[in-house]
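Novice: Given below, in the form of structure tokens, are the structures.
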Structure 1
Amino acid sequence: MKLFIDTSNKKFILALINDLEVISFEMKDTNNNVAKMANKWIEQFLKKNKVKLSDIDTFYTTIGPGSFTGVKVSANIINTIKLTRDIGIEVINTFELLNMTGVDWIAIPFGKSKHYLKWNKIWKPGFKTVTELPEPNEKIVGIIGYEHFDAKELQKKLHKFKTVNKVEPIYAKINYK
């Protein structure tokens, strides 16, 4: 059994995955308390699905960009479990996870009215930090945070995750400008 955890945004997302199929999916508003509530929410989710943490052999997660604290929460949980037992770790960056057909730009909220903005028409490393977003219209379609993300979208992206030995948040590797 595999568990997807995403704490990088204003949503806390959990999903159970079996044989690359999403079998349970839950999304909650964090209300800026993800660090305080993450362990409790994971425990409740697993209990509701009659799964024990020891049944999880692989963790899927995002590595950012996103909320600095949020990105650290899932990284710390998974890396701590990795210290105590042999588990698989699969990661994806948040932009790749949210990249959907027909979407020209993705904005990931962080802080007060700040966003990481990635133009999909110009696929190159990096992104920019903005305080004002472009206006979506029929020619420029965007996604802000997880407004169109669900179990089906996660299912489509499972093959894009990369195997790693440790979760290293993306903010540690890229100088954002």
Structure 2
Amino acid sequence: MKLYTRLRQYITHLVRKENGGAIVELAIVFPILLLLFVGTAELGRLFYTYTTLAKATKSGARYLSNSRDFTSSDAPTAANALTHAKSLVVCGYEDCTGKVPIVKGLSTSNVKATLFTQTEGTSLVQYVKVEIVSTENGVEVPGFRYTRGIFTLDGVTGASGPTSVYKLLGPKTTMRYLL
């Protein structure tokens, strides 16, 4: 009788055994989790790059909106103020010599600063606009080409070409000229 009970317990245990069930579940769920993780990391990098560029254009516009040299009739003085503002956008300092850009691939040629006048009511008001631009096929287009990371959304979506998923990031800032 004791042998019968032990044999019955052994067979019941053998039927209920779930060795390897967790590994099968992991094999099914892991690719989905990996895809979600990689997509989240890549979108995080994209938003980080955009906000970094947006903050940089704000600092450049703030510098130019308070710079008396920007509207100077002396061309070298105005160009010097513009160079300082572009360097401020690119690397965070007025002089980028020996400094690393805040975003990989960003240079002073990607920064465009303009001074324009707009009518508000009965008065003319001057504004400074700083924006990030890129040159593609010899044509200046607004925006910055985002440099993709190791894991790209193009490979996951099956898209081809640089503009399929990753669009140009085009932050710009307009501030009133204060002087």
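A short reminder: the numbers here are calculations on the coordinates, not readings from a lab. Since this is a predicted model, take the numbers as computed values, not measurements. Cβ atoms are built from the backbone, for glycine too; each structure is taken alone.
Novice: Tell me which of 1, 2 gives 0.25 when you compute FRET efficiency 1/(1 + (r/R0)^6) of positions 37 and 93 (r between Cβ atoms, R0 = 30 Å, to 0.05). Please report the intermediate quantities before stating the final value.
Specialist: Numbers: 1: 0.80; 2: 0.25.
Going through each structure in turn, the value belongs to 2.
Novice: Another question about this same structure. So Rg and Dmax of the Cα atoms in Å, computed for just one structure, reads 15.8, 50; which one of 1, 2 is that?
Specialist: Only one of 1, 2 returns 15.8, 50 for Rg and Dmax of the Cα atoms in Å, namely 1.
Novice: Here's something else I'd like to know. One of 1, 2 was used to compute helix-only ellipticity at 222 nm (-39500 (n - 2.57) for each DSSP H run of 4 or more, over all residues; to 500), and the answer was -7500. Which one was it?
Specialist: Structure of origin is 1.
Novice: With distance in nm of label points 7 Å out along Cα→Cβ at positions 13 and 45 computed per structure, which member of 1, 2 shows the largest figure?
Specialist: 2
Novice: Using distance in nm of label points 7 Å out along Cα→Cβ at positions 85 and 109 for the comparison, can you identify which of 1, 2 gives the largest number?
Specialist: 1
Novice: Thinking only about FRET efficiency 1/(1 + (r/R0)^6) of positions 5 and 149 (r between Cβ atoms, R0 = 30 Å, to 0.05), which of 1, 2 has the largest value?
Specialist: 1
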